[in-house]
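Derivation of every value follows stated rules applied to the coordinates shown; laboratory data play no part. None of the values given here were measured: they were computed from a predicted structure. Cβ atoms are built from the backbone, for glycine too; each structure is taken alone.
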Structure P
Amino acid sequence: MTALARAWRGVRWYVRELTGEARWDEYVERCARDDVVPMSRRAWERHRADAKEHDPQARCC
């Protein structure tokens, strides 16, 4: 693998972790492993947003 390809993979990984895209993939994999039907992406994002809003330790103010 070239240095440029490794750098691109690193940037891609970082952006996916930063935006939460990796968490969605992990959720879908976990549902498949546990033989559970995953909720829709929209419902999952809404659930995450609600959890962040109602958890006072998730933000500074």
Structure Q
Amino acid sequence: MSDLNAILAPGMFVRHPNHPEWGLGQVQSNIGGKITVNFRDQGKLVIDGSRVALTPVFDPS
């Protein structure tokens, strides 16, 4: 869905565009379009990068 997902690397922060209530997430891994993210209020989830364009957060403070 989004080529932007390809730049997501472990340690980067993201938000899920359809679930803002999950809070800030930190990328754990990005392998073959499967992005594992640990969300503050939802826990660890595997996101299908071909279906969801995660929003990078460059200043998480």
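With Kirkwood radius over Cα pairs in Å coming out at 13.9, pick the structure among P, Q it was computed from. It must be structure P, since only it matches.
Computing FRET efficiency 1/(1 + (r/R0)^6) of positions 6 and 38 (r between Cβ atoms, R0 = 25 Å, to 0.05) across structures P, Q gives 0.80 for structure Q. When helix-only ellipticity at 222 nm (-39500 (n - 2.57) for each DSSP H run of 4 or more, over all residues; to 500) is computed across structures P, Q, the figure 0 traces back to Q.
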